[in-house]
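Taken together, the values in this text are just the output of simple stated rules run on the coordinates, not laboratory data. Everything numeric in this text was worked out from a predicted model, so none of it was measured. Cβ atoms are built from the backbone, for glycine too; each structure is taken alone.
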Structure 1
Amino acid sequence: MQIQEYQIKKIFSKAGIPILKGAVAYTPNEAYEVAKRLNCPRYIVKAQIPTYLRGKGEFVEADQKKKSGLRKTSSLKAVKKETAAMLFKHLKTPLTGDKAFEVKKVYIEEIRESADRYKLAIYIDFETQKVFLTAQNLLTNTKKIFKTEVNLNKETLPLSKATQIATKLGLQHGLQKKMVKILQSLYEVFVTYQAFEVNIDPLILTPDKKFFAMAGKIAFDPDVAVSDKNIACMSDLEEETPNETRARLNNFRYTKLDGNIGCIINGSGLGMATLDLFRLHGGKPACLLDIGGEPTKEIMAAAFKAVLSEPDVEGVFINIFGGTTRCDVIAEGLVAAAKEISVGIPIVVRIDGTNEQIATRVLFESGLPFIVKKGMDEAVCVIIHAVQEIM
């Protein structure tokens, strides 16, 4: 889940991170009024879509070709004109590939000169299972990254940690105190939203010695983004695909991939192992759907229907380990869903754990074309070969 700039700025401001004057506009006339209220010498009009690198993006429409999603202006009329040019056009960035997002709103912001620019970040390093706070000056020749480990058991970022980073950046005493406060606020956002990463890039220092967060990123834990209503409510429902909406409503995780075999699993560890086996044997998953630890028969049925609804899915692989998850509940959900819709593609089920014998009997007695395999490696090979035979 990715939220848009105006939402990130709102979170930053609430936590005490200074931001520039700005507001959202949905029409050219509203953009004009926003700019009028800001009353600045210069403005920037920013397309609002749920991705980054909008300044390096490009619109699909011919009349906006080679124009980015960030445009600087110096008059109220120009703000209105650029807003009209961007609204309801489709913008793609280096991060979206061929996918383009329709611009339904813009963010009008004042422009301030910068004397220095910094990048601040706090993130989880999954290789070491540690949390680090980093900072760097973006205008120095070395661009050296200063780094310190953070203990999440602390309610606030220790003053010593924040001061250590601010000192290494070479800031004078007055600016050090301001930087320390911003670093502590960054930590507050990270903890409050249980994020994988929060960064400010860039944080500018103006000639009159004030800091402002120009842009930033919040990478949410997918599990938390689904379960925490304060985070889930920030999702732009208009940008969701039907399967992303279905996943959110049923509390399972859905990731679209570029292959032709739909995969249903329970648990991220099992999901990674499944993807590794597909890579090893030359298969390409079309999607990965994680039903979580305690799915009901209804959730399993919804998950199965979601995968089958993908037009590029030519086979389905279901890989379930029953710990707290009961395998017979999974099997009953599969059978119920398969009876409702016509299934004409190979379906391989690898099911192991609690009540697996009952689950296997349910699948066999259904009379539906489920191929049940005990070994995970064998099951992956079977679905890959089955799909290749019908291509």
Structure 2
Amino acid sequence: MSIPTELVGSLPRPMKLQEAYEDYDQGKIDFGQLQAEQDKAAEDSIRRLEETGEPTVTDGEQRESSFATYPITDTLAGTGLADNLAGDGQYFAIFDDGHHRQLPRLTGGPFRYKTFASEFVEKNKQIASHPVKQAVIAPSMLMLLHPLEGEIPDYSREQFLSDLCDECEKDIRQCFAAGAVRVSIDFTEGRLANKNDSRNPWTGKDMLDDFIELNNRVIDRFSAEERKNIGIHTCPGGDCDSVHSKEVPYEKLLTKMFNINAGYFLIQCSSEEDKEKVYKLCGENSREDANGVPQVCFMGVINPLTPEVETAEQVKNDLVTAAKYIPVERLGATDDCGFSPFSRDEKPKHGSPDFARDVAMQKISARLEGARLASEELGV
């Protein structure tokens, strides 16, 4: 069996789609017209991914406000916000280029998803000829909807967390029921939890252990056979070609992250200064037996934040080096992050999101060919 390869999820959204999101926020078009543009971009994404040979495809999250907010709002501006939420929540992250992303704020209970990712899977299955995967948001991210201090009247924090775990479990189960072969959980808040940024108070609350425990409250509801196809994605952010936590020592996360009982991990690595150190940390800390499932490390070999396209030879060399530290039967290849996790992202280093879509396909092709070459060299 060759080295497996899988994309994280998102692709840059065409400028026409980004403009449609803006028009919807301003009341110039209705939701049906926005969905029509989403559908066009989703079909184009699936077709282009299949042309690269990507074994498992997604719609590139063209139908989502963002990887984090798709269950609770139609747009990043808060149009179509779910019940019991207000738009003035805490920052999720402040990025190195100065921009930030903000979450809604929980105002009461019960907490319920407005949109489940299975809706996207159902639509994508009608288009795709390849197997379909789906990325979903981690309960640890949505945990930040609750105010940091104090309680909400008549809705305890524990009741919120219980409802949240139920919704997250439902999201994953419904994706599989709709036909997804893989479901990966976005956990970018993991590295950020170690940043302690005074501008962003939650990062100073030492929440990583709580995040891991909460994620396991959901993942442990699944059998070992199911967890083989449930992944965790980590990265230091990837929005507007900028990051939010790359300066945080990676070992603070990687020595703990594999305590999550997932079957595989999609791990940012290609943009690290010392990639070999990351391979070593993953080899030392990933588990051959995580409550009945071996943990596979899909190492990032592509950097979505730069327009420079990696060569297949570079990808091959990275994977061959990784195999010195990670058993080859538990090694895979991925991209460092989604190519554009938020629905409004003009990809400034690329010049335009439309050009960035072209570049993404070239990079994905290099990952696929590099994984093939590494498999040959390693004899798998």
Candidates 1, 2; FRET efficiency 1/(1 + (r/R0)^6) of positions 137 and 337 (r between Cβ atoms, R0 = 41 Å, to 0.05) computed = 0.15; producing structure is 1
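I have 12 for relative contact order in percent (Cα under 8 Å, 6 or more apart), calculated from one of the structures 1, 2. Which structure is it?
Details: 1: 12; 2: 21.
Of the options listed, only 1 reproduces it.
Taking Rg/Rh (Cα atoms, Kirkwood Rh) for each of 1, 2, which is largest? Intermediate values should be presented prior to the final figure.
Values: 1: 1.05; 2: 0.94.
Comparing 1, 2 by Rg/Rh (Cα atoms, Kirkwood Rh), the maximum is at 1.
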Highest-scoring structure on distance in nm of label points 7 Å out along Cα→Cβ at positions 57 and 321 (candidates 1, 2) is 1
